[in-house]
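Student: What follows are several structures.
Each value in this text was obtained by applying a stated rule to the coordinates, not by laboratory testing. This structure is a prediction, so every number in the text was calculated from the model and none was measured. Cβ atoms are built from the backbone, for glycine too; each structure is taken alone.
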Structure P
Amino acid sequence: MMITLLALATAAAFAGAAAYVGWSEQPARLALDDGALLKEWKLSYAQGTKMQATLAMLSGFLGLAAFYVEQRPLAAVGGILMLANWPYTFLVVMPTNRLLGAMADGRAGARPLIVRWGRLHAVRTLLGIAALCAFLVAEVAG
């Protein structure tokens with residue numbers, strides 16, 4: 001029970017942070033001029049990556065541990081969904097991240113890539129919300 005609750009809490013933190021980026025930070029950054037837009041994305045991405053990567057891994061492993069220790073199959077589903085953020089990020093999002101990271105601040109042309117990045121990041125939000133739901137049902141069904 002305790003492991004599932006910890007998985008649920010870390011998934012909620014991940015999903016909340018990812019949703020904040022998509023619903024608040026991304027629209028605000030897109031209102032900036034092109035020069036400030038890329039600079040803000042780089043700063044934000046550098047900080048957000050550390051937090052979200054850690055939460056995804058922690059929640060994922062806690063979900064798998066809850067399955068093993070507490071015998072909760074839905075916790076394994078939540079754990080797999082959280083861990084799916086890693087390969088999704090490396091295979092799908094990272095090429096865009098690399099292009100943006102290599103651009104000089106103030107360079108024109110970053111806006112379409114940042115718009116694409118926002119759409120790609122939305123999938124991470126959905127994975128977090130789906131995992132959160134799986135952990136919640138696992139906890140309630142206990």
Structure Q
Amino acid sequence: MGADSRRKGASFERSVVFAINEWLESQDIDFNCKRNLDQYQQANLADIDIPYHAVECKHYKEGWTYKPEWLKQVHEAAGKKIPVLIYKYNHKPIQVCLPLYAINTAWEIEHNLNCVITMDQWFEVMNRNWSRYKEIAQA
């Protein structure tokens with residue numbers, strides 16, 4: 001990966017951190033997320049950790065949907081957290097890929113079905129399910 005690609009990726013991660021922190025603050029959740037800088041030196045670490053979620057960010061020049069290896073990467077980094085893949089291609093909107101059980105918490109975690117939504121929709125999903133995520137994590 002070239003220096004320009006790393007800068008582009010880091011810049012995208014910073015913008016995602018900013019958006020997540022704005023959402024956390026708007027919900028009065030006492031947590032401040034940041035980029036995981038150890039991700040460059042150690043395998044299987046998410047780009048961003050927030051309560052109940054492991055977030056992987058990708059920003060590429062061309063394409064439309066996520067690549068299977070990105071999804072595999074975030075699943076490996078997530079552990080027991082909800083794997084969230086946030087990706088963007090130039091001149092296209094940010095997309096968020098997450099498992100359906102993150103939207104409907106009554107679904108079994110073993111279901112390997114994913115959906116792609118916007119960042120605003122993801123924040124709405126978290127807004128509706130945050131207390132349920134907490135219950136699941138404590139079980």
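Student: With relative contact order in percent (Cα under 8 Å, 6 or more apart) coming out at 41, pick the structure among P, Q it was computed from.
Tutor: Structure P accounts for this read-out.
Student: Comparing FRET efficiency 1/(1 + (r/R0)^6) of positions 48 and 72 (r between Cβ atoms, R0 = 25 Å, to 0.05) across P, Q, which is largest?
Tutor: Max of FRET efficiency 1/(1 + (r/R0)^6) of positions 48 and 72 (r between Cβ atoms, R0 = 25 Å, to 0.05): Q.
Student: Further question on the same structure: Of the structures labelled P, Q, which one yields 7.6 when mean projected area of the Cα convex hull in nm² is computed from its coordinates?
Tutor: It traces back to P.
Student: Something else now. Tell me which structure, out of P, Q, gives -13500 once helix-only ellipticity at 222 nm (-39500 (n - 2.57) for each DSSP H run of 4 or more, over all residues; to 500) is calculated.
Tutor: The structure behind it is Q.
Student: If mean count of other Cβ atoms within 10 Å over residues 8-15 is calculated from each of P, Q, which structure is the one that comes out at 16.4?
Tutor: It traces back to Q.
Student: Then there is this: Quick check: 11.3, 36 is what I get for Rg and Dmax of the Cα atoms in Å, for residues 80-127 alone, calculated from one of P, Q. Which structure matches?
Tutor: The structure behind it is Q.
Student: May I pose another question? Upon calculation of distance in nm of label points 7 Å out along Cα→Cβ at positions 32 and 64 from the atomic coordinates, which of the structures P, Q produces 4.1?
Tutor: This value belongs to structure Q.
Student: With distance in nm of label points 7 Å out along Cα→Cβ at positions 56 and 88 derived from the coordinates and found to be 1.9, which of P, Q does the value describe?
Tutor: Going label by label, the one that fits is Q.
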